[in-house]
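Heads up, there are several structures right after this.
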Structure 1
Amino acid sequence: MPSEVHKVVIIGSGAAGLTAAIYAARANLNPVVIDGSLPGGQLTTTTDVENYPGFPQGIMGPELMENMRKQAERFGTQFVFDQVASVDFKGDPKKIKLNQQEIFSRTVIIATGAAPKLLGLESEKRLMGRGVSTCATCDGAFFKGADLVVVGGGDSAMEEGTFLTKFAKKIYVVHRRDQLRASKIMQERAFKNPKIEFIWNSTLGEILGSDKNEVTGVRLKHLQSGEEKDLPVQGVFVAIGHTPNSAPFVGQIDTDDQGYIITLKGTQTTAPGVYAAGDCVDHTYRQAITAAGMGCMAALDAERHLANLGLDD
């Protein structure tokens, strides 16, 4: 047995990880949070958050995550600024190899989130949160009466585009092929919507912005003719999928064919004593509030596991 074995180690510091830390710390489990490459998670890259309960005037994403972090610290959570290189969940305690050190724990909560796939444009990065978004549910209400572009051809793109018609005046769906990958029912719903127009066989070569760092349009390139044209819009939603941050755990716990972590009862993974919460599990909702709820569940599941081992004191 290593000289120091923690009761709970939480990998990831977004909404799921920090909520798990708050619950575990209040249960006197002295959790350790591994920050990861993006402390605070995806919400630190967003501006206004208007749909998180308890903030009637809205709150900035980074501020919300800083408040969660302070709350976790208040109850005794320890934070380690490092990244996971590999893990060994086969034995007890679990071994987590970081870039700088190794730590051991009786339970582990994985809350590493998922990263939205991006187009890779410099302008996309510069204007992210300023007219460019990867979440219609999060940001759609900011674009009332606007003309918008949705990039993608799968179910996510159709769902985003259809949702955005509640607010926007016009939606242009830009897809690199001449037919969609989305399910038939999602296609039919989008085709029937009078606010949605499809631009086929095209890609975004550039997202155009003003001096105030606001989206003013996009530069489209037709893949067959090579012709380029500018389309004035006020926002761009990139909906080409997400990649769950589960690579370090492959071979230790089961994942689906997209890499999302499979949970059994509650948040329990296929490795006893290892739990998962948030966007690394959830490919349906992907909201801060659902991630936080799962983080709470994971902490309670870990606490019960420790109680069964007689280690909850």
Structure 2
Amino acid sequence: MKQIAIIAPTASGKTALSIDIAKQTNSIILSLDSLSVYKYINIASAKPTIQEREGIKHFGIDEIEPDEDFDVIKFLNCYNKAVDFAKNNNKNLIIVGGTGFYLKMLLEGISKDIPINQETTIWVEKQLQDHHKAYNLLKKLDPSYMKKIQPNDIYRVKKALEIYKQTSLTPTQYFEQNPKTPIAKDLKLFEIIWDPNQLRKRIEQRTKIMIKQGIIDEVIELEKNYTREPNCMSSIGISETLQYLDGKINKLQLEELITIHTAQLAKRQRTFNRNQFNNIQTKNLLKDLKKDILKVF
């Protein structure tokens, strides 16, 4: 089994590229998209439809309900299922998406679980009542490690707090003593690089399509069935639509806000990929990237 990863900012065309390559290389696909894992979030996530998947087996899509949480452990389960399926069916594996954090976990591995006692659990919960204060505490204790973690990454902030309280070690000290083992070995990385202005136009066009396809009705159904409490309801596309439904913005502003926030996300994704991954093969044209990828198979 051969496996590759295609990463790029949102709206880069990587989904269609991965399906095209999968058809030519006897591959299945594992999605790295943080919204596509949810059932019923189809338009807001821009997940490929059944027709668009063209018979290619996908993992990491429609895995959980919108009111369920998704974390690295669940993603690892998706990856293991995909690998098992590929091996048992003589397939290759293409990992594709914009959530670079999950890919980083596959490349670096995860540390063994630390048994957490009740005292630590209570302390961590108390710290997380003021999330920014907790983040700043960790930043002061372990500035080099916290550079890799965004302030809104509650999962990793919580894990760092647990390590510190339970072991009396900073995360850096703990991981030095308990090194991680890579999960996906010999994984070749590919990235499509877009000119920012061109990517912005693609994002604008995709936003128009999302609204035309019925993102407003999709969000109405999500709110009706799951309320606004689940984490996914604050995602780009959904949160702006809720503002529209509340009468705070009009339809033109809805389109503008989704476009702006998606473009900001794309910039963060590109920055993350540039800072976190080495040995990525990049191209400015999809057709050129496709040629490079096909050489692997």
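Derivation of every value follows stated rules applied to the coordinates shown; laboratory data play no part. Note that the coordinates shown come from a computational prediction; the quantities given were computed from them, not determined experimentally. Cβ atoms are built from the backbone, for glycine too; each structure is taken alone.
If mean count of other Cβ atoms within 10 Å over residues 148-155 is computed to be 23.8, which of 1, 2 is the source?
Computed on structure 1.
Between structures 1, 2, where is mean count of other Cβ atoms within 10 Å over residues 100-107 highest?
2
For Rg and Dmax of the Cα atoms in Å, the calculated result is 21.3, 69, so let me know which of 1, 2 that is.
1
For relative contact order in percent (Cα under 8 Å, 6 or more apart), the calculated result is 21, so let me know which of 1, 2 that is.
This value belongs to structure 1.
For which of 1, 2 does helix-only ellipticity at 222 nm (-39500 (n - 2.57) for each DSSP H run of 4 or more, over all residues; to 500), calculated from the coordinates, equal -17000?
2
Between 1, 2, which one scores greatest on distance in nm of label points 7 Å out along Cα→Cβ at positions 212 and 244?
1
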